[in-house]
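Student: Some structures to go through are shown next.
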Structure 1
Amino acid sequence: MTDLAGAAWRKSTRSGGSGGDCVEVAHYLPGFVAVRDSKDPNGPALAFRTGSWSAFVHGLPQRG
């Protein structure tokens, strides 16, 4: 696992400002991308290897 203490988290621009069910993603970690629940920023986070995350994102259907 990688250290997430200095991770720069960002939320999707599509999530709006209402604080709903959102995830945050931290890129630019050494070999990993981390994902966490925006409602629980001190809770657990998932870490994915960058190649696996890229394959996941590119496999998502396009939204208009």
Structure 2
Amino acid sequence: MMAYRAYIVGAHSRPIAVVNMDCGDDDAAIRSASRLVDSHDVELWQMDRPVARFDAASKQIVRK
């Protein structure tokens, strides 16, 4: 298992919450983080490596 963090992004691209996740790989982490998207964007990181960004307005996933 690898440690990931999903940052809930508020105004001015500032994180307003963090969700720690343990997942087997990037694909599993992306599936888990995508469930967090509501009215805020979500950024998924594995340590200091950006994995994906989820845009709340379009519900689109951008892999980094």
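Student: Kindly point out which one of 1, 2 the value 24 was derived from, the read-out being relative contact order in percent (Cα under 8 Å, 6 or more apart). Present the calculation step by step, with values, prior to reporting the outcome.
Tutor: Values: 1: 24; 2: 29.
Derived from 1, not from the others.
Student: Which of 1, 2 yields 2.0 for distance in nm of label points 7 Å out along Cα→Cβ at positions 37 and 53, as computed?
Tutor: Structure of origin is 1.
Student: Here's a follow-up. Among 1, 2, considering only distance in nm of label points 7 Å out along Cα→Cβ at positions 29 and 45, which has the greatest calculated value?
Tutor: 2
Student: Figure out for me which of the structures 1, 2 the number 4.9 belongs to, where mean projected area of the Cα convex hull in nm² was derived from the coordinates.
Tutor: Of the structures listed, the value fits 1.
Readers should treat all values here as calculations from the given coordinates under stated rules, not as data from a laboratory. The structure displayed is predicted, hence computed values, not measured ones. Cβ atoms are built from the backbone, for glycine too; each structure is taken alone.
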